[in-house]
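Visitor: The structures come next, written out as C-alpha cells.
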Structure 1
Amino acid sequence: MNSIIFALIFSMAIPILVMVLLTRSLEDSAPRQANYRGRLVYNGLGIVWFVWLLSFWIGAHLFVMAGIEQPLWVTYIIPIFPLIAGTVIFGLLDDWVGDSNAKGFRGHLRAMLHLTITTGGLKMLGIGFLSFFTAVSLYWDGIYALPRVLLVTCAIALMANFMNLFDLRPGRAGKAYVVILLLAILSLSLSAVVQMKPEDVAAIALTGIGPLLAVWRYDLGEKGMLGDCGANSMGAFLGFIFATSLPMWALAILVLLLLALNILSERFSFSRIIDACRPLSWLDNLWRKR
C-alpha cells in the first residue's frame, strides 16, 4: 500500500469520520468547562489522539497480515504508541476529574511536598515516565547512552507540557501545533540521524495533521476543547519527532529552550504576550468566533 494512501486513510480519514460520529455523544455526556469567554463547552476533543492511535495500529498490522514489509515511516512511528496512549489517559483523567486548585509545576510540586499527588501531578509524573520509557526503548544500549536517553526524555516531556500552555483559546493550540509540526518535519527531512525518503517524510506530516483536522471545526467553533488530553498528546508527538531527528547538540539546545519557556510560563502570561504582539494576535484570532 502506498505510504501516502495509508496516511490519508488510517491517520486522517478514519479519525475524522470517528470524531464526526463521536462528538454528538461527547456533547451530551462529557464534562463541561467554561472557556475564556465563560461559555460552557465540553472537554474531550483530545480523545481523537486515542482514535488516531487505534486506527494507525490497525493499519500497521494490516501490513503484517498481508505479508507486506512495513514502510520505514510506519516503523518509525510505532514506538510512540505507549507514549500517546498513556498521555491520553493521564490527560483525560486530569480533564474530567482534576482538581483546579493546583496549577503549574509549582502547584503540583507543592502538593507533593505535602504528600498529596494531584491529577495534574500524576499526569506530570506519568508523562515523564512514559517519555523515559520511550527513550530507553529506542536508545539504551549501555551506560554511555544515558545522556541521549535523558535528553530525549526531557525533550518529549517538556514539549508535551509546553503545548498545553497554548490551550487557553479556541484554536490556539492547533495553530501553534501546525507551526511547530512544520519545524519538526523540516528537522526530520534534513536529519542525518534518521534518513527517510521524501515520501516517508510526507506521510509522517499527513499522519501528524490528521488528529488536528478531525477536531479543528469543533475547537474553533467553541463546541468543545482539546483539554490536557489533546494538547499534551500533540506535544508528545512533536517532542518525539524532534528528539529522534536532531543531533545531540541541537537536542540539548531544544531542551534548554523548552525548559526556559516552561519556567517563564509560571511567571508570565502567554495570552498577554500574544495579545500585545499584533502579528501574533492576528494569527491567534484568525477564524475564531467573535
Structure 2
Amino acid sequence: MDDFLKLQDLYSSQLIALIDLGLELKNKLKNKISHEYLKNKVMGMIFTKSSTRTRVAFETGMIQLGGNAIFLSSQDIQLGRGESIADTARVLDRYLDLIMIRTFKQSDVEDLAKFASIPVINGLTDYCHPSQVVADLMTFKEYKGNLNGKKLCYIGDGNNVANSLIVGCIKCGVAISLACPENYQPDPILIAWAKHTGNIEITDNVKVAARNADALYTDVWASMGQESESETRKKIFKDYQINNDVLKYANKDAIVLHCLPAHKGEEIAEDTFEAHAKEIFDEAENRLHAHKAIMTALFVDGFGIN
C-alpha cells in the first residue's frame, strides 16, 4: 500500500487486514505493549476543513507509534495563499515522511499523492471518508465477531461517508442498504459497482432499509460546506432519522453507529443516541486505532508486525 486515498484502491484482503491490524494495535495499547513502529517518523497534517476526531486521532496515534505530527492549516502554509498542490507536495516531500490531508476536493488528494514520493493519507474529502470507515468496520467487527454475512443500514444523506461505507461493506462481505431521499443518493458509479460486485439495496423507505440490519448508521443531514442548505435539508430529511421506531425493523441486537458530530433530534433521536452511546463512542475511539493501522501499514510490508 503506497498511499491511502480511497477504499476502492484496496483489495478486500488488504482492507480486512487493516481492520484486524487496528484491533491488534488497540489491544497493544490497552495492555501497555510498546508499538513504536514509526519511531522518528514525521507526519504533516494539512487541514482545510475543521476537525475534532481526525486531528486528535492522527496526531495522538503518530505519537503513540513513536513519531511526530505537525498541524498545518490552510492559513499556516502557502497553499492557502495560492501555492499549487504540486509545489506544496514537492516541498513537503523533502521535509516529511508522511502527509495526511483533510480537504474538499478528492482531486487535491490525488494530486498531492501524484507529486509527493512519500505516502499520502486521505483524512476526508467531499467524495469519501475512508479513514472513518476503517474505524466503523472495526467497531462492527468488535460487536458482531465477524463481518462477512452481516448487514449494515445507512440512513440519511448519500455523502462522503455513505460512499466509503458502500465500498468498505462490499469489500468485507457485508450487505448494505441505504435509505436516502431522491436526488441525495450516493455516487451512482459506486452504486453500479456495488450492484455488480456485492449485496446493496437503495431505497427512499427507511423501514424497508432497516429490515434485518445488524447495524444502523447515520450522519448529519448537512455536512461541512453545506451550511447554507441546512434549513432546506431539514425539510427534505425529516423522515430520515434513526429512532426507536426504526430500530424495531432491525435485528434485536442491532448496534447504532454515528461518525459524529451528532445533531440529536435530527438524524438521530436523542433517546436512541444515548441508549447506544457506548457503541457510538467506541466507534469514535476506534478512529485512533484505525488511523494508527493506516499509518503503520504504509511503512510495514504486508502489515506484518510483532
Structure 3
Amino acid sequence: MIDLFLDSGAPTLYNQWSRVLKTGIMGAALKTRRHDDFSYLQNPEYLAYREMYAEFLLKNQHLIEVYANLDIINNAEETYKNQKWFEDRGLHPMPVWHFGTNEMYLERYIREGYERIAIGGLIPNSSRVLIGPLDRLWADHLCDKSTGLPKVKVHGFAMTAFDLMRRYPWYSVDSSSWIKVSAYGKVFVPPIDRHTGKWDWSKNPTAFVASEIGQQRGLGKNETPKYREAIIKLFEEHGFTFGKNRLVRGRPITLEKGLCNDYLTRAKWNILHMEMFLKTLPKWPFPFFKERRELL
C-alpha cells in the first residue's frame, strides 16, 4: 500500500474567490494581501467543498497518511476555526500556518500538541527574503532553545529551494518545480567541486538545458563542449540515455528516446537528483543552531 499525503486545494479556492484585485501571484508577503476578501467563507459553493472534503477524508482516511487542513490563505483565525471544524467531525488534519500571519497561532498549534504542522505562504518570496524571518521562526518557535532540535514535524508547502532545505530541519517539503523544469526542457545538475573535481550533490544545482529545441534557441550557449560531455557521462553513469534526434525541415524527429526529447525522462532524472541531494542532509531530527547555519 502507498501512503498518501493529501492537500486540501485551498490555494485554488483562494485564487478563485478571495482576491478582489487580480494582482497576479499569491503570497503572504505581498502588500496586496490587504485586498483579500474572506466573504467567500459563507459562499454555498465553498461550504459544499468543505463538506465534500470532509466526507472524502472520512471515507478514505485509512489510505491517507497525512492530510492538510482546509486552510484559509492569509487568515490564521479562520484557518484555526476550520481545524477545529474538521476535528469535531472525527478528523485529524495537519494544521497549516501561513508565513506572514499572526505567530500566536503557530505557537497555539505547538502548545496543543500537534505532531505535524505545515507552513504555507512562502511563495513567491525568494530565499534571501525568507531566510531572516525563517531563521527567527525556527529559533524562536519551532526548535527547542536548549537542544536546537525541532519540537514538531514541520512540512514546507512549495519549499524545495535547495539552500533552505539544507538550512532548516524540515520533516518534509513539496513543490512542483522539478516537473516544471522538466517540461521546460531542463534538468537539475549538481555543481562540480573545484577542489575534488567531483559532482557535489549537496549544493545548489544548475538547470541544464537538455532539450534539443532549447539548445537550438541558444539557451545553453554558455556551456562548453567539455562540460556538456561531462554531464552526458553523468547521466549515463546513472542509467539515463541522453537520446538522439534528427532534424527534418527544422523540426526534431526522435531517433532514440531520452533526456533531450522526453520530459518524463527528465522528470525521472530530477527525482533522482532530489534523492541524491536528500542523502547529503543529516538524518531528521537535526538541530538548528546559529553557529551551524551555512550562509547563502
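Visitor: Consider the structures 1, 2, 3: one of them gives 28, 13, 6 for semi-axes √(5λ) of the Cα gyration tensor in Å, for residues 190-237 alone as calculated from the coordinates. Say which.
Guide: 1
Visitor: Now for a separate question. Among the shown structures 1, 2, 3, from which was the value 31, 22, 17 of semi-axes √(5λ) of the Cα gyration tensor in Å calculated?
Guide: 2
Visitor: Further question: With relative contact order in percent (Cα under 8 Å, 6 or more apart) as the yardstick, tell me which of 1, 2, 3 scores highest.
Guide: 1
Visitor: Can you spot which of 1, 2, 3 the value -23000 was calculated from, given it is helix-only ellipticity at 222 nm (-39500 (n - 2.57) for each DSSP H run of 4 or more, over all residues; to 500)?
Guide: Answer by label: 1.
Visitor: Work out the source of 15.5, 50 here, i.e. which of 1, 2, 3 gives that when Rg and Dmax of the Cα atoms in Å, for residues 110-197 alone is computed.
Guide: 3
Here, each number is a calculation from the coordinates, and none is a lab measurement. None of these values were measured; they are calculated from a predicted model.
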